[in-house]
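Structures given as structure tokens follow.
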Structure 1
Amino acid sequence: MWTKIINCGKQLTLHSIVREIQDGLIKVYDIIEVEYDQYKLELMTRDNKTVEGKHRNILNSQQLLRYQFEVQVKE
């Protein structure tokens, strides 16, 4: 189940799975490093297709909220 991120500090940990939906394109990331308010994301899939190579982004809490990322919650 996917839940909109509203509080990064409480919802996100190392190896949380997050996704971004933008213009119908779904990107799924693994959080590979957390340092205070910065989250290093590694792209895992783009539109359900595995991505070759390492594509990484570093985003802070404000950016994750602004871009309306969602976090995968285990039921």
Structure 2
Amino acid sequence: MHEYAFDIKLWAVARINAANEDEARKRLADINCIDVGYDEDGIKITEASLEENEDSHCELFEVDGETPVEED
């Protein structure tokens, strides 16, 4: 039996308490690496990191449980 490690892309939801969207995005950008701790049926997902660039935009889809209002 061998253990194989793969670098994979996961989709996740980050819920952040902040005074405004800019502060929330800054706090999100401060995340480096987090412990995930998934371990089921011989599969372990041990850690995750956040990378935001032009190919991976963090889309805001909810504020206080509601769809955000677009500002002009």
Can you tell which of 1, 2 yields 29, 25, 23 when Cα extents along the principal axes in Å is derived from it?
1
When distance in nm of label points 7 Å out along Cα→Cβ at positions 7 and 31 is calculated for each of the structures 1, 2, which structure yields the highest value?
2
One of 1, 2 was used to calculate relative contact order in percent (Cα under 8 Å, 6 or more apart), giving 16; which?
2
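Laboratory data are not the source of any read-out in this text; all were calculated from the coordinates shown. All of these numbers come straight from a predicted model, not from anything done at the bench. Cβ atoms are built from the backbone, for glycine too; each structure is taken alone.
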